[in-house]
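What follows is a set of structures to go through.
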Structure 1
Amino acid sequence: MAMNSTLSVIGCGYLGATHAACMSSLGFSVIGVDTDPKKVAMLSRGELPFYEPGLEALLAQEIATGRLTFTSDFSTVADADVHFVCVGTPQSKDGLAADLTYVKSAVSAIAPFLKEGALVVGKSTVPVGTAQSLREQLMQLAPAADLAWNPEFLREGFAIEDTLTPNRLVVGVVNDRAEQILKDVYAPILALGTPWIRADLATAELVKVAANSFLATKISFINAMAEVCEAAGGDITVLAKAIGYDPRIGSRFLQAGIGFGGGCLPKDIRAFMARAEELGAQQAVEFLREIDAINLRARQRVIDVVRTDLSEDLTAYKIAVLGATFKPDSDDVRDSPALDIAMQLHAAGANVVVHDPKGIEPARKRFPDLNFAHSVTDCVKDADLILHLTEWKEYRALDPLVIGNLVKNKMIIDGRNALDRELWRDAGWKFHALGRTN
C-alpha cells in the first residue's frame, strides 16, 4: 500500500488519537473521526484532551503537514482504504461484561461510506466472538468490504513507542488479502524486524485479554507474597529481586504495592470472566476472581496501616497523598488505587490533600469532595502522615530532610516500594513499605 494512501481512525480518544498521529508520521493521509465536536476541535488545533508524553508535539507536527485531519463527518472517510476502529469498550453499568455499544455504532456509521475492497480493522479490546459478529454485520451492510482485528498493546506513558516500535504485531484475519493489506500498512514497522503473528479473529481477540490477565496475575501474585512477607517478617523487595532473576519469571511487574488500576486491566479481566461464563468456560478463569480480590485488598491494607500508625479515628489528622493517577507519566485516574485510597480516608473523616503532577484536574472532576494541592509543599504542609501512592519520578527525587521541616509528623507509607527507605529513615522518618517489616 502506497504511503499516500488514506486511512481513517474511528474514535479519537487515547488509542485513536495516538494511532492517528503515528500512522500520519509514517506518511499516510489520516482522517480521524469522532462524534464529540469539542474533541474534534481540540485535536484539530493540535491539542490533546489527555496527557501522554510526546504525543501533543507529534500531533501538532502531523497536523502541520496536512496529512492528519479530524472531523465529525463520517462521509469524509469514503476514499479511505483502511479504517481503524479505536472506540472505547467500558465495563457495563449493570455487570462485569464489556459495553460494545460504541464498537457496533462505529461499524454501522462507516458502513454506508465504505468503498469496494475497504478493510475495517478493529483495535478496541473486545470479548472473544465480537469480531466475527461484527464481520457478519458488516457483510450485510457493506458486502464489498472486509473486517480484521488488530489488538493494541499500548502502555500509557509509552504510547508512541508502543505504536511505532511494538514488540509484536498481531492480526486476526480470515483471508490472505486482509493480511497483505495490513502488512502493507505496517511495512515500515515490519522493516524494523517486528514479529508478525497471523491469527484467526477469535485468537487475535484473546491475545489481548490473555496478556492483560497474565500481567494482572503477576501483579496480584507479588502483592499476595507481600502479605505473606509482612506476616512472616520477610522483605518483599528482596524476594522479588531473587525470583526475578529466573528467566522463566522475569523481574517486570514484580513491584509490590497498592495494585493495578486504570482503564484496561481491571475492566478487561472482569469482561474476560463474564465472556468465559457465557461460553461455559468459567472454571478456566475462576482464578481471575481471586486476582481481582487480591488487587482490591492491597488498597485496604494501606488503610489498615494508616489506622495502625495514626488512630482508628482519623478525624483529627491531615493525610498528604502523593499521586492521583493509576501510574506515572499519565493523567489517567480511571480505577486509580491512589484515588480510591484517598477517597476512603476522606470518607473516614481524615483531612486528605492530594497532589499529582498531571492528574489533579481529572481527579477533581471525578472526586470534587477531595482537597487538591498544586505543589508538593502545600500538600505535605503540617501533615500527620504522607502516603506515596503513584511512583512519579519527582516523588522519588524528594529530599526527606526538606520535607521533614514541613510536616507535623515524620511518617510516610510507601505504597509503591519505590522510595529509598534508608534515605528517609536516616532523615528521622518512620517509614513503612508494604511487604517489608524491618
Structure 2
Amino acid sequence: MEILALLLFISIFILILYGFPVAFTLGGISIIYAILFLDPSAFSALPPRIMGVMSNYVLLAVPLFIYMGIMLEKSGLAERMLETMGMLFGKIRGGLAISVVVVGALLAASTGIVGATVITMGLISLPTMLKRGYKPELATGTISASGTLGQIIPPSVVLVLLGSVLNVSVGDLFGAALLPGVLLVVIYIIYILIYSFRNPENAPAIPAEEIEKFKEGNYWLKIFQAFFLPMILIISVLGSIFTGLASPTEAAAVGAFGATILTVIQGKFNIRILKLVGEETTHLTCMVFLILLGATTFSFVFREMGGDTYLIEMIESSNLHPITFLALVMIVVFVAGFFIDFIEIIFIIVPVVAPIFLQFEAEFATYHEVFIQRENILIWIGILLAMNLQTSFLTPPFGFSLFYLKGVAPPGITTQHLYRGIVPFILIQIVFLVVVIFFPEFIFFFID
C-alpha cells in the first residue's frame, strides 16, 4: 500500500508535466486510487476535510490580496513611482536599473502580483532603459527579477498558502520574510552597482539637464505624490499585522479597501475598472482554490495509504542528516520550478515533506538554538521554500516572469536576451538561499 502511495505521487507529477489540468489531475487520480485500493468507508472523512479547508479564515486573505494587487495596477501609481524613482537615481550609473529594483520592492509590498508588476515595469521602464543605452540582458534581467520580489516580500500570496499548508502563523511568516526580502533587494542593488562600475557603457547615467528639467516646478510635490500614498497603504497593511492590531486576513481587507480608495484618488476608478478587477480576482481565486481542493484530496488519499509514514520510516532508516534531506528537498523544488507552477509545488510537494521535517525536531534543535521551538522549524522551512519558489518565475522554459516580459518587450528583445539576463539574479537567489540555510537566526529578527 505504501508503494502504491508513492506511485500515486509519481503518476500525478508525470501527468502534470504532460500538461493535464492540475486541479483535476490532483483530485481525479487520487479518487481513482482511493476507489481501487482503499476501503469505501474512508471516503466519509473526505467531505469534512474539504469543508475544513474552504472554511479556513486565513485563506480568505488570498482573494483580498489578489484584489488589492490588481486594483493598484489599475490606479496608475506604479507608473508615477517608476518615473520619479528613475530621476532620483538617474545621475548614478545603473540608476535606472536601481530604480526598477526599488519600485519592484515597493510594488511587492503593496501588490504582490508578479504578472502585474513585471508587465507594468516592462511597458514603462524597458523601452526607456534600452533607449538610454542599457544592455538588453541587464535591463530584462533586472525587471524580471524585481517583479518576483512579491513572492518573498510580505504581504505575499505564496506565504499565505505556505502558512496554510505548513499550519503555521501567516503573520509569523510575514515577519520572518521581511528581513530576507529587504536584504535580497540590497544585494540586487549591489550587483547592479558593481556591474555598472565595471561596464559603464552598458548602464549609463541620465544626462544632468534632463534631471534638472524634472526638478523644475513642484519637485518635492512630485516625490510626495509618487510615494506617500503607496507607503500609507504598505504601512497600514504590514503595520497592522506586525503590531498585532489585525490578523493577515483583516489586514488584507484593509489593503483591498485602501487600494480602491487610492484608485479613486488617482481618478482612475469607474464601473468598468471595478468589473475588470472583480473578474480577474475571481478568475485567479478560483484557480487557486480548485488546485487547493484537488491537493486536499491528494493529501488525504496519500496519508490514508500510509505514504507519509513510509517516507518518514525510509528517511529515518537511511540515517540521512537533516540538512542533507533539506538540500534534497530544495533541489527537487528548484528543478520542479522549471516545469510546474509554484502553487502546484506548494500543494503537491510541501504536504509530503513537512511531516518529515518535524521528525527531525531533535536534530534541528541541536543544529541551532532557534529551533528549540518546534514551530520555528516550519517557519524557517516556509521562508526557504518561498525563496526557492521565487526562482520558479525566472527559470526557463516556463518562467512566468519571462513570459510576461516577453509579451510586452520591444521587437528587438529576444528570448536569449531574457534567458541570459536572469542568470546572475538566479545565482544571487541561490547563494542567498544557502546563506539563510546556514544562518537561520536572522529571519526571526522581527518575530518575538
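Taken together, the values in this text are just the output of simple stated rules run on the coordinates, not laboratory data. Please read these numbers as outputs of a predicted model, since none were measured by experiment. Cβ atoms are built from the backbone, for glycine too; each structure is taken alone.
For this structure, a couple of remarks:
- Computed -25000 for helix-only ellipticity at 222 nm (-39500 (n - 2.57) for each DSSP H run of 4 or more, over all residues; to 500) - originating structure among 1, 2: 2
- When Rg/Rh (Cα atoms, Kirkwood Rh), for residues 156-227 alone is computed across structures 1, 2, the figure 1.21 traces back to 2.
- Read-out relative contact order in percent (Cα under 8 Å, 6 or more apart), computed value 12, structure in 1, 2: 1
- Computed over structures 1, 2, distance in nm of label points 7 Å out along Cα→Cβ at positions 164 and 380 reaches its largest value in 1.
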